[in-house]
Structure 1
Amino acid sequence: MARAISDIEEEIRALSPVERERLLRVLLNELDVLPDPDVERAWLDEARRRSHEFAESPTLASDVFVRARADL
């Protein structure tokens, strides 16, 4: 029988900060192992779009800073 998430959470909270950090790193690494192909494709499409946009109308760094200051 599967354990309740609340039981697992309680055990995790009982761990030392170092042990919790280690567990978190292990879990995050497992999530990174299997990238979602749709997400990967979306990022690649976005990178291509931005590259094309930049090539068509390059923006001067000074313009970027002017816009950033205006937004702040």
Structure 2
Amino acid sequence: MAYTVTNYPTKKAVRDALANGETIRVYQPGPFGPDVADGQATLEGPHYPKPHKWYAEAFVVDGVLVRIR
């Protein structure tokens, strides 16, 4: 699972930011990060310690979110 650098409270907030042209960086916490490989990734939010309330399939290029489902 990966996170966005900005702690978005909802998936809609991520979609809106992406639609507004914001650059959304993505990272992988833990021993396998911090970079997310190019391609498909699964995002979750909001960040720990809050409970995760949203999950999304995303496409990442050079650590930047380019598409979200």
Value -3500 of helix-only ellipticity at 222 nm (-39500 (n - 2.57) for each DSSP H run of 4 or more, over all residues; to 500) was derived from the coordinates of, among 1, 2, structure 2
Calculated from one of 1, 2, P(r) over Cα pairs in 10 Å bins from 0, in percent reads 22, 61, 17, 0, and the structure in question is 2
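Only the coordinates and a few stated rules stand behind these numbers; no lab work does. None of these values were measured; they are calculated from a predicted model.
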